[in-house]
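Read the figures in this text as sums done on the coordinates, not as results from a lab. The model shown is predicted, which means the values in this text are computed figures rather than measured ones.
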Structure 1
Amino acid sequence: MFNNISKTGVFFLGALAGIAIVAMLKSKTVQKGCAKIVAAGKQLKDEAQSFVETVKEDAEDIAEEVKQENKTE
């Protein structure tokens, strides 16, 4: 496909795409959407960290119980 397009043509297509993306990012609707996505990502990260911490604590509790059972035997 790109065999017939010159390097200059590819450059201008890339520049045009860049300009279009910058124009879109200035849109209030896109900015609000991006903010919602970032907020949801942060919330997901916080929930995942909480879950991992809970699993870690549970594993430590189980390991301690095993140690206690081995001492009593």
Structure 2
Amino acid sequence: MGSNSLNRNNMMNTRDCLQRAWNNTMELVRDFEMYSKNINDKKVSGTFKKMAEEQGMMAHDLRELFNQYDSQNN
């Protein structure tokens, strides 16, 4: 993260927090999806598939919030 994403108190701004949260959540979606496809145990695989779907919904919500925030503040 570049220094221009920090304010004078070394705090991330709202836009950067939303963007980072979205990116992190999307990474979890990819990881959980990969795990669900590579694990033979059906219970564990199913759990990872469900988690990927849940994280996907969270990622969608974060992206929507980011887009709304970004359009209101630019």
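Assuming -32000 is helix-only ellipticity at 222 nm (-39500 (n - 2.57) for each DSSP H run of 4 or more, over all residues; to 500) as calculated from a single structure, say which of 1, 2 it is. Source structure: 1. Taking volume of the Cα convex hull per residue in Å³ as the criterion, the top structure among 1, 2 is 1, with the largest value.
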